[in-house]
Structure P
């Protein structure tokens, strides 16, 4: 109830704002998360806690998303930045009336998602998902990724029993046999399972085919906003980069900032998650935010070839110019 109330209040505050304004000489902007605060967001909250936004001449409001996510709010200008994912951006970018959104930085350098199941179900490969239940949120891209992984490992996708996802707690859903499998993020739900001594199996997507190693999550803004406010975008990303870079150096400090933002988060889980995530916040050169065009285009090319988007999105939906 506390999280729901906070989310409702945050959205009410958002629509009461006039967008990007001045507050005591600071440019005021709003960032919409993709979900409740978690370790993917640690750098955003650490930058706020350490005054990096203030140093950049910004006042930053970080809020939780309304139903439907951040994309529509960012595209409409009701928020200046948001957290999204390359896969969920694709339909919005390829629609006849495409949303004006663009990824300006990658939070993580690799796709850290996959499928978790109860250990005793013996689901050791995607083929083993045959005759099992899977909790789906109904996305054609999501379901095609599952189908592709099953086909690649000799499975029959038609034998997978898909049910609408009502999962609020992954481990409880698995333990009570509400479902057999579900899509999760490795360095949250899997870490939680480890810490609770839960017997599970986990399979990641990128191990099946590197084309599935797409960017998730990313920071987005609107193309129009970026064009008109390039200096604000650069200053914001500079501050955020400082925050995530600091996450890789001081996990305790990052955990403090995140747990301050959401007091319901288990600190031990946050610490363990950040210990594993810190190497994925930056690339092999130690740089945060970089988006490789070949990897971005490879995934969108795969979506186009499989008929999941309406047009070819090569070199569409991302830019690295504001990181420089």
Structure Q
């Protein structure tokens, strides 16, 4: 799209619709997941997709990258994966008598970290600085990543043999945790029809430019977030720390993520301001994965999602 199409609300609506509609051509029946992924991307956060195999996690990441014409890399995390396999390594060049840095797959715009919990904690933590600071340090030198750097990490929630659960510090680096889930029987038939002769990914291309996306990310920051809604977001986050079933509640980083994701959601909804509904909609994806429940509560069947839903019911929203 040209610059003229970006001027004013109509341009923003057109860009958001172009991205969402293009991804939906590949991801049948996943409108809600596309909405949340796009909100996280525009808000500058990272996503943890936790779902069963075959639900379309890799396809979603590829569709987003193709839609915006972004660089895309995929890393299959395995127990023998080393930090240098992700970040890169310095190799001695005998001709110049110097070390040359060979960047790893983290030097991209959209990175799919597939089955992240299969790698060792040392390798998992190699992503930590990259996700938080958008830079990596190798042998004492700092290398900047692209300003659009976006991680979609996946993990299988039902298979734990040979895995290393992500520690709380790394879980907190993900703005949201999402699950795609299974689609309806009718939508599953549509998937079979769509892939009868070729994968739908082969039929989509860029609908917006990387520069368009940068403009959208700036537009998110301009969405109005009233003082009472900032306090509402903070009250929700603080309430998670006071629940008797919670051993470790959400911290200030969660409040920042909740506020920014709500702004991104408002932009997607073509609204110039955040409403309490935007905050409530993002509360579970933003907060649930950051909570550490009391062992007794977990034993009794309490889930982090239930805790966040109880908090939403207890904390009064601004009128």
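Summary table below
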| item | result |
| --- | --- |
| Structure from which -14000 was derived, helix-only ellipticity at 222 nm (-39500 (n - 2.57) for each DSSP H run of 4 or more, over all residues; to 500), options P, Q | Q |
| Structure with the greatest value (metric distance in nm of label points 7 Å out along Cα→Cβ at positions 26 and 250, set P, Q) | Q |
| Structure from which 0.05 was derived, FRET efficiency 1/(1 + (r/R0)^6) of positions 122 and 266 (r between Cβ atoms, R0 = 25 Å, to 0.05), options P, Q | Q |
| Ranking P, Q by FRET efficiency 1/(1 + (r/R0)^6) of positions 98 and 114 (r between Cβ atoms, R0 = 30 Å, to 0.05), the structure that comes out highest | P |
| Structure with the greatest value (metric relative contact order in percent (Cα under 8 Å, 6 or more apart), set P, Q) | P |
| Top of P, Q by FRET efficiency 1/(1 + (r/R0)^6) of positions 138 and 226 (r between Cβ atoms, R0 = 30 Å, to 0.05), largest first | P |
| Winner on FRET efficiency 1/(1 + (r/R0)^6) of positions 274 and 306 (r between Cβ atoms, R0 = 35 Å, to 0.05) once structures P, Q are ranked, highest first | Q |
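Rule-based calculations on the coordinates, nothing more; no lab input. This is a predicted model, so every value here is computed, not measured. Cβ atoms are built from the backbone, for glycine too; each structure is taken alone.
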